[in-house]
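Here, each number is a calculation from the coordinates, and none is a lab measurement. All values reported here derive from a predicted model rather than from experimental measurement. Cβ atoms are built from the backbone, for glycine too; each structure is taken alone.
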Structure P
Amino acid sequence: MRTSTRRLALINGRVVLPYQIVTGKAVVVEGATIAGLADPGDLGPDTETLDVGGRLITPGLIDIHTHGALGHSFNEPSAEAFAVITRENARRGVTSLLATLSTAPIPDMVACLEHVRAWMQGEREGAQVLGAHVEGPYFNPAQVGAQDPANLRTPDDGTPDHLLAYSDVIRIFTYAPELPGALDLTARLRGLGIVPAAGHSSAKEEEIVPVIHAGLRHIIHIWSAQSTTVREGPWRKPGLLEVSLVYEGITVEMIADNKHLPPTLMRLAYKCIGPERLCLISDATNGAGLPEGTRFRMGNVEYEVHDGVGMLLDRTAFAGSTTLVNEMIPIVMEHVGIPLVEAVRMASLTPARVIGVADRKGSIEPGKDADLVVFNDDFTAWRTMIRGQWVQI
């Protein structure tokens, strides 16, 4: 994607900053960078202007857990698959994402990571791929969800070496913390600068705490494929869910499609965790953007778009969402009562902080990348800008 040296100002918009909405100011872009806010009367004749008609101007949304869209997934190491997914995300106002891989044979996952590395080195037209989120294959079979159980492994079997050869592009690595070798894997990930994340787990708190001390920082899709309190005799043993809600040093994801979680559970997560640590993620799979009843595959498993969400054919588990992050913002505003500025922050600055890119992404601040979205009130994207260039949507 080529950058520009022009000076452009977006005027007549409601500018969504991390903690407030500002009106009467222009958002000024110089080349690929945000220059800051200015009074429209002070712009000068050398500044091109675009009147956004009173719409919302937000930072570009960032999805750190998304598998695919429109029949394709990031488990397909092809230019076509990556182009379709990233363009669809950009069309929705997602300007950056992590290419999220699901459980597959190790050679297949290696091929996908190789493709992520190559993709990141070129100029692309869609949402920026900031790296990979490796979700699996080190999961507890009892919490496999829609992941392929045929390819599950444990972290002590030597196969992490093959995946961590791509530590330069892996941003998040998710595994079940109770599995053999999980403690060593955590320390290794931390040393490589990769976010260690827990998910698809049957762990009890007593098994999770040592992994937290070793560097576990993140927990994926709260309530989905998570252990919860069990009784052992008279004793109640908290699980990964309770750790997600209580431990303050951990960041947490939430699928806010109003399908995976009812409003009461989303409200509980918001109240316990808060917008600084709780981020919205799509967990979108190949079914995102496809009509009701469409069947799709990830690896050897077939799924269906049913009732606005991906499902296993036997209806025993969800198979990711079919809702992208922009559509989740009005859901949490209407059904959870989250204020607009916080809802946007949970889909931009908070995930940027999780993966360590908040110095250049996630908010409208001087010096940051000019990743901006002009949204209609229903959070359909009117215009999407990535590093100073408008995306054709």
Structure Q
Amino acid sequence: MRGALSAGRRRTLRERLHVVVLAGGAGERFWPRSRRHHPKPLLAVADGKSLLAATLDRAHRMTTPDHVWIVCGHEHAAALRREARLPASRVLVEPVRRNTAMAAGWAAARIAAIDPEAVLVTLAADHRVPDSAAFARACLRGARAADEAGALVTLGIRPTRPETGYGYIRVGAAAGPGFPGLHRVRRFVEKPDSARAKRFLREGGFLWNAGIFIWTARALLGEIERCAPELALALRPLRSAPRGVASPRVLASAYRRAPAQPIDVAVLEKSRHVWTLPVSFRWSDVGTWASLAEELGLSRAGTVTLGGPALFEQSAGNLVWSDGRPVVLFGVEGLAVVDAGDALLVARLARSGDLRRVVEALRHSGQEDLT
């Protein structure tokens, strides 16, 4: 492969760095814009480009295009591959969803088979980070620590508000003089209630868990063996496949055996080798219409519009997305109004995190064409 050893020269960190983009989520909280065949990472929500395109731009700041990978479900594979312009060999298509532990483990096994010294930066496909340069610098700092110390590194976002929608990281002791700014992770904390989130901010020493992970393929696979035996068992046939390429039958069997767990729960919460790098750049998982509105600068007095024309009279604090028909709001506040042509959503922004219930109800009523 490109960048292999020549004349005894060890490849640089950048030459061994691969970026793995996890794009397996359904994005149901972004209904009706996010659908089975047009998932959330393909939505152009800011800066005129899709969330996936922005993620790939950040990836290309760290490594070459031939070291970028996507892990996704079969229903989204064709659309994501077209958007990313990646060859089929670097789009790992999961036969069923098993959350991020299996996705990250399969990517590590596949890449390790062709590049045993690989360092992996593992990202979500649908986050928003306006400062790509700061993001790349932080990831490269984390990659050096992962490479030299064998640590599993996660970027921790310094919190700016008592957010209850994110998990938290409790910061531990400094990692050591060779790795300034990095700390050991004392523990991971599940999404807190409002009172605990406010206490975390008062006390300090807590970071948002952004789901941005950096490790060597070898270290992750080793920690999976130690911390997640069921996951390790499911991965073994994939690790033993020639050059990491398993047949569809072997892949399907492995996924049937795999536990459906996030990588945090399966490995990081149990490992003794997890470090964090606190960072202060703006970051959002853009998880709901409400968080998108906030990310785009929604205020109580204003309204955020995407797409087509809109008129507001005695209305404020709304988000509107329409590609065609004009939308008129009169005397309403705090709404998400999203027109997708074949479906129209009108919901309170504060309740937009519950939209999965709408998608489930549509499926149960036989209207899967709208999902």
> For structures P, Q, which has the highest computed value of mean count of other Cβ atoms within 10 Å over residues 81-88?
Replying inline: P
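For which of P, Q does helix-only ellipticity at 222 nm (-39500 (n - 2.57) for each DSSP H run of 4 or more, over all residues; to 500), calculated from the coordinates, equal -9500?
Derived from Q, not from the others.
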>> If mean projected area of the Cα convex hull in nm², for residues 65-128 alone computes to 3.9, which of P, Q did it come from?
In response: P
> Taking FRET efficiency 1/(1 + (r/R0)^6) of positions 9 and 177 (r between Cβ atoms, R0 = 35 Å, to 0.05) for each of P, Q, which is largest?
Replying inline: Q
>> Between P, Q, which one scores greatest on Cα Rg over 2.2 N^0.38 Å?
In response: Q
> For which of P, Q does volume of the Cα convex hull per residue in Å³, for residues 121-288 alone, calculated from the coordinates, equal 143?
Replying inline: P
